[in-house]
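Colleague: Input: structures, listed below.
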Structure 1
Amino acid sequence: MNIPAYNHRPNRSEYFDYYDTYVQNVPEGDLLESASSQVLELQEFFASVPELQSTVLHAPYTWTIKQVVGHMIDTERIFANRLHRFACGDFQPESGMDQDVYVKNCNYEAPTLASLVDEWKFLRHANVLLMRRITPCAWDNIGVASEHKVSVRALGYMLVGHVAYHMKIVRSRIENS
């Protein structure tokens, strides 16, 4: 059986060490299925979180639950932009992001938690559609982001693993509050 190019877990040479936590948080199996299944997972989980609880700051963390979801939105956009550009052969280096500046200036406290989850959901749906049409050889493309080499495949894994990583933390915060 032929395994799609995106389902070959990236090796460590395809991304900067900082991102290994995200790559390792992606379960074995079909990457696009994992990306898609996170939509229902987040919708179901956050539907059970009271709006008031989403604005509470749980020590020692510095962001509310809404801000964490906002951070997942920001990162989804940035990782997907990198993935899209590099998959298309646009190899101009991408700058890094200062996550704290985004959270500080994006006003994630004003919208409801449900609307933030919807925003992330629509981004993820679009990104899965994008990943479905990437040609097999383009998954091997390497660009530079945050001053480090990264493959399109690694960026796909980072999209899924970043959400998985933060959801572990959010679940722990909610369960322990």
Structure 2
Amino acid sequence: MTGMLGAIWGLAGVSLLLVSAIYRLTPLAADAFSHDLFWYHWLSLVFIIFFMAYAEGYRGFQQRFSPRVAARARYLRDHPAFLHALLAPFFCMGYFHASGRRKITSLSLTAGIIILIGMVRLVSQPWRGIIDAGVVTGLVWGVVSLWIFSIKAFGPGRFEYSPEVPGEGER
């Protein structure tokens, strides 16, 4: 029971984090359209949306983050531990009980995202809204891919992604 509740809490917590970011950024992205947009704004908007869909959505979330989070939630279900279940969103994101490389990568990526958030806040509209539109696109892709991988992870059969925990080899 602890494992299943922890897995659900982990996936819900990560999903809520992403959905919260979408909720907070969408009005800022929409605000860009209240400004006069010139051809170079529109060109930048299209470029940023496609770039972020590919780089953040497909490469970042669909190929890396989402399968790993789902694999770690499945691992938590199958190997219940009270502390892991209590801190399940952090466990699923790889902040602890992970390979050394995974912990460093997770912490470095988080630090990088925090720095980028601070830098984007300094950008004025409509450019901030254009950037935020790309970020929202990537985040929506990320939430959808997380849910799809989670369904696959908890379905019947094998799930071919490694949870990257200590003592468990890469699959």
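Rule-based calculations on the coordinates, nothing more; no lab input. Since this is a predicted model, take the numbers as computed values, not measurements. Cβ atoms are built from the backbone, for glycine too; each structure is taken alone.
Colleague: Using distance in nm of label points 7 Å out along Cα→Cβ at positions 51 and 147 as the calculated read-out, with 4.3 as its value, let me know the right label among 1, 2. Write down the numbers at each step before the final one.
Modeller: Values: 1: 4.3; 2: 2.9.
Derived from the structure labelled 1.
Colleague: Tell me which of 1, 2 gives -22500 when you compute helix-only ellipticity at 222 nm (-39500 (n - 2.57) for each DSSP H run of 4 or more, over all residues; to 500).
Modeller: Numbers: 1: -18000; 2: -22500.
Source structure: 2.
Colleague: Out of 1, 2, choose the structure whose coordinates give Rg/Rh (Cα atoms, Kirkwood Rh) equal to 1.04 when calculated.
Modeller: Numbers: 1: 0.97; 2: 1.04.
Value 1.04 for Rg/Rh (Cα atoms, Kirkwood Rh) corresponds to 2 out of 1, 2.
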